[in-house]
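Asks: In the part that follows, the structures are each spelled out as structure tokens.
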Structure P
Amino acid sequence: MTKPLAGKVALVAGATRGAGRGTAVALGEAGATVYCTGRSTQGQRSDYGRPETIEDTAAQVTAAGGVGIAVGVDHLDPAAVESLVQRIDDEHGRLDILVNDIWGGENLIEWDTPVWSHNLGSGLRMLHTAVDTHLITSHFALPLLIRNPGGLVVEMTDGTREYNADHYRVSTFYDLVKNSVLRLAFSQAEELKRFGCTAVALTPGWMRSEMMLEHFGVTEATWRDAEPTQPHFAAISESPRFVGRAVAALAADPDVNLRTGGSFSSGGLAQEYGFTDIDGSRPDCWRYLVEVQEAGRPADATGYR
């Protein structure tokens, strides 16, 4: 198998679970050295209280064919992030791929709750964990990334720019977070152009994260069993590896700079680059969401995966 990212060094900030873990492992499949960061380590759990750890992610990266390096980091701590980037510089002297995937907001969401009723502390915490962290990480990591032309920054969000422009997303706080990340990609793209580097925003579709699978009472092996109660999930959901393979495809594209400042989805890029999810399909969730689910049609992925 070819390893198009052999020799490349990546930082996946927020690699403990979900899209971050899927991205780290997909970059490992492509041969990259991947620094996997997060707050959940073998020695200490984050406030999520979940069992996934960055060490587990790093081991999966290595098993997939790359080199996984786990580093416990709270990306709200500037000194910790600065130390992380200095370590990458000391050990490799370069950074080719930065994936800002830190989120940390699942337990803070209050669905369809107006701003005056939403818990203020939870809403502001969401902004800190999902926007401040990206800014802090880019502040320290980009001076290393711009040393070499061809560097790539991926801002992981929820929803494309086109979709979010005319859709209310969950709550004012959630809406602001996810649209802020879209704008972060655009702004960084402008600042990176003169260095020959690229920044894009990327969204997965309906992702089968560890928490989502647990919520629906299924596993990655049995996710289609959710069909009786969650037919659209069973029809169009995707594994975390799918959006990770989108990142790997972007990173391996010599003309990725033509996409700088853009907003993309895993399903849309799969149609262009030809990669598949782990089951060999190419689920196009955002098109399905508009044309099937929001249109009130019965769940049917024909033509969408």
Structure Q
Amino acid sequence: MGTDSRRIQGPENSTSYLLHVEKPDLTYAEYIKSICPSNGVRACGRHMDEQRKVYMKTGVVSQAKGSAYLEQERTKVVCSVFDPREIPRKSEYSINGELYCEFKYAPFSCKKRRGHQQDSEEKQYSLMLRRALEPAVCRHEFPNFQVDVYVLVLENDGCALAAAINSAALALADASVPMYDLVCAATLGIHGDLKFTDPTAEEEDLCNTTPQDGTNLNHGTVTATLLPTHQQISEYTQSGIMDIDSVTDAINILMKLCEAVYPLSKQCLVKHVARMSKKKMDVLLNTSADRIVC
């Protein structure tokens, strides 16, 4: 499929200038030291078990039924949810509704420019996003219909999938889609004996490489989605190589991280409801005042 001629065409293979900066030739120990300068503290100043500060806001896209914006420092994601519509190209009746999820990186979101069409990674993330949200949505409430969920990553600095799942859950709630519970997601990076909570893009690159010290070869990233009220994991994805003990520890850590995100999501929704109620009350009061004057 060709590119859309109506778009403003940029360079096909442009890359970030950061990729052209000469990097010092570091040994493996020096490279680890640059990411973790001291024991238990990362280069960004966070502790190994400390998450980034999260900013959430709903109702950011006026054309959508529900929307949400989520920011974890340099990771920025916006999600839009639209009204239910009939499932296209389906003749038989469907008792349960469906979710159509689309995950997409903005062309300028990564160091290397992304294309306008979905690549294999984005299609895989779209499938993971749908599997994470489906157990929380009351799909029997809209039979033979589907709800469209579109996630756009504006800037990627690690944990893009977890941020997309959290923003999508807020957008579904903002769109008044019936749900059993809010879903919360978190990511953990593992590189040998190091465990990075909410890793950045640089830390994810480190976790996806095999440790060279030879003592502990566990490495990779783990993302889990939790329904906190029911204590159920709706989606689990892992990259890299890990033994059973590392996976078990990672799941326990991720469940605690998801439970920490849960009250933030609820607080965001409560603020949105209070804000919308205040706007409606102001409109009613102004309308009543106009009628009295007339």
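FYI, it's all coordinate maths here, none of it is from the lab. Since the model is a prediction, treat every value here as computed from it, not as a measurement. Cβ atoms are built from the backbone, for glycine too; each structure is taken alone.
Asks: If Cα extents along the principal axes in Å is calculated from each of P, Q, which structure is the one that comes out at 53, 47, 39?
Replies: Working: P: 53, 47, 39; Q: 79, 51, 47.
Traced to structure P.
Asks: Now for a separate question. A value of 2.5 was derived for distance in nm of label points 7 Å out along Cα→Cβ at positions 79 and 151; which structure in P, Q was it taken from?
Replies: Values: P: 2.5; Q: 0.6.
So the calculation was done on P.
Asks: Comparing FRET efficiency 1/(1 + (r/R0)^6) of positions 23 and 271 (r between Cβ atoms, R0 = 25 Å, to 0.05) across P, Q, which structure shows the greatest value?
Replies: Numbers: P: 0.85; Q: 0.05.
Checked P, Q; max of FRET efficiency 1/(1 + (r/R0)^6) of positions 23 and 271 (r between Cβ atoms, R0 = 25 Å, to 0.05) sits with P.
Asks: Out of P, Q, which has the highest value for Cα Rg over 2.2 N^0.38 Å, for residues 71-238 alone? Present the calculation step by step, with values, prior to reporting the outcome.
Replies: Numbers: P: 1.16; Q: 1.12.
Once Cα Rg over 2.2 N^0.38 Å, for residues 71-238 alone is worked out for each structure, P has the highest.
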